[in-house]
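Values quoted throughout were computed directly from the atomic coordinates according to the rules given, and no laboratory measurement underlies them. Not measured: the values here are computed from a predicted model. Cβ atoms are built from the backbone, for glycine too; each structure is taken alone.
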Structure 1
Amino acid sequence: MNEAIAFDTHRFIKHLTGTGFTEQQAEALSEEQALLLNTNLATKADLAQVEAALKADIAQVEADIAQVEAALKVDIAQVEAALKADLAQVEAALKADLAQVEAALKADIAQIEADLAQVEAALKADIAQVEAALKADIAQVEAALKVDIAQARQEMTKWMVGVVLGVAAVQTTLIVGLLS
């Protein structure tokens with residue numbers, strides 16, 4: 001930094017001696033104050049240097065950002081391509097798995113249908129047997145009822161004949177009794 005800052009050392013010394021400092025103390029303090037001001041305060045030239053350095057740094061950072069951005073775009077494109085390839089592989093694997101599951105389900109359904117057909121055939125056979133047994137039982141009951149009805153008819157016929165003969169005998173006796 002250069003010494004372009006104006007500092008009125010005479011006025012400073014005069015003020016210090018007026019407040020009780022010796023001339024020698026005031027001069028020493030004035031020199032130190034001027035040195036501090038000239039070494040610690042920035043001038044316009046100093047600020048221009050810092051501004052130029054900052055602009056150069058900003059330009060370099062912007063260039064670095066552009067370079068990183070370009071590299072990231074390339075990386076993103078590569079990752080995207082890899083993900084698309086992975087997704088295609090997963091999709092193909094899922095389709096193959098789905099086809100296997102579908103085939104297994106179709107086989108299971110066919111087996112269940114075959115089992116149901118067997119159960120249906122067995123039930124039909126059981127129903128036919130039960131039906132045949134019921135028909136045989138009904139035929140036996142029918143035959144037994146026919147025999148019972150025939151016996152009942154014979155018995156009723158015998159009883160009816162007996163009643164008719166008894167009534168005829170009673171009528172004949174009454175007629176003979178009335179005629180005599």
Structure 2
Amino acid sequence: MRIPAPAEALRAARALNNLSQRAVAEQAGVSQKALSFIENTSNLLIETNLILVDFYVSRGIRFLGEASIGFEITGVGAKWAAPDGPVPGEALRPLRASDVPVPFKAARALLGKKQEEVAAAAGLTVPAVKGLEAGKTWVDSSRALVRYYESEGVEFTGWGDPSSGKFYGVGVRLHRRNDRDGASRS
């Protein structure tokens with residue numbers, strides 16, 4: 001049995017691909033209305049959801065989460081497919097590499113927040129959030145945004161290759177809880 005992806009993971013996958021809802025709908029062959037519905041509710045259109053999962057997987061996304069019957073999926077997220085750690089350079093060729101280690105846009109999408117909300121909560125300006133999401137590297141602002149997202153339960157995934165300066169397995173997930181009966185965002 002295949003498990004559909006939660007709305008948070010679908011939003012994060014779209015953000016990692018840097019695609020609009022319209023572009024995903026056209027390329028995946030689903031309606032934009034259905035895509036918007038799936039990304040913004042906990043109600044699942046299972047067949048359409050699995051079409052979207054297949055679309056993102058074909059583009060190199062690996063969905064994250066742990067499922068147990070009768071419980072919510074925990075550790076929900078999405079990342080670029082990659083080994084869990086550094087590998088020889090030749091093995092990196094087919095993998096999607098990122099120039100930035102922290103996918104701020106995907107973190108925001110995972111939480112379903114607007115740039116204005118994130119900026120206010122992190123003590124930054126909206127232009128700073130937009131710049132960081134576009135790949136700018138302002139150290140103090142970047143640290144503030146990482147602290148904010150981590151306080152909201154976001155974990156960042158991935159690792160860097162010093163020889164190329166690229167990052168692999170970059171993505172986001174909601175913090176996994178250790179027990180099944182405690183409160184959790186996931």
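Looking across 1, 2, the calculation of mean projected area of the Cα convex hull in nm², for residues 61-100 alone that yields 3.8 traces back to 2. When FRET efficiency 1/(1 + (r/R0)^6) of positions 53 and 117 (r between Cβ atoms, R0 = 25 Å, to 0.05) is worked out for each of 1, 2, structure 2 gives the greatest result. So Kirkwood radius over Cα pairs in Å, for residues 13-92 alone, computed for just one structure, reads 14.1; which one of 1, 2 is that? Working through the options, I get structure 2.
Match the computed value -12500 of helix-only ellipticity at 222 nm (-39500 (n - 2.57) for each DSSP H run of 4 or more, over all residues; to 500) to one of the structures 1, 2, and report its label. Corresponding structure: 2.
Supply the structure label, taken from 1, 2, corresponding to FRET efficiency 1/(1 + (r/R0)^6) of positions 21 and 133 (r between Cβ atoms, R0 = 30 Å, to 0.05) with the calculated value 0.00. Can you show the working numbers first?
Numbers: 1: 0.00; 2: 0.95.
Considering all the candidates, the number was obtained from 1.
Can you tell which of 1, 2 yields 25 when relative contact order in percent (Cα under 8 Å, 6 or more apart) is derived from it? Value 25 for relative contact order in percent (Cα under 8 Å, 6 or more apart) corresponds to 2 out of 1, 2.
Name the one structure among 1, 2 that Kirkwood radius over Cα pairs in Å, for residues 85-148 alone of 16.4 was derived from. Before the final figure, lay out each step's value.
On the way: 1: 16.4; 2: 12.9.
Corresponding structure: 1.
When Cα Rg over 2.2 N^0.38 Å is computed for each of 1, 2, the one that comes out at 4.23 is 1.
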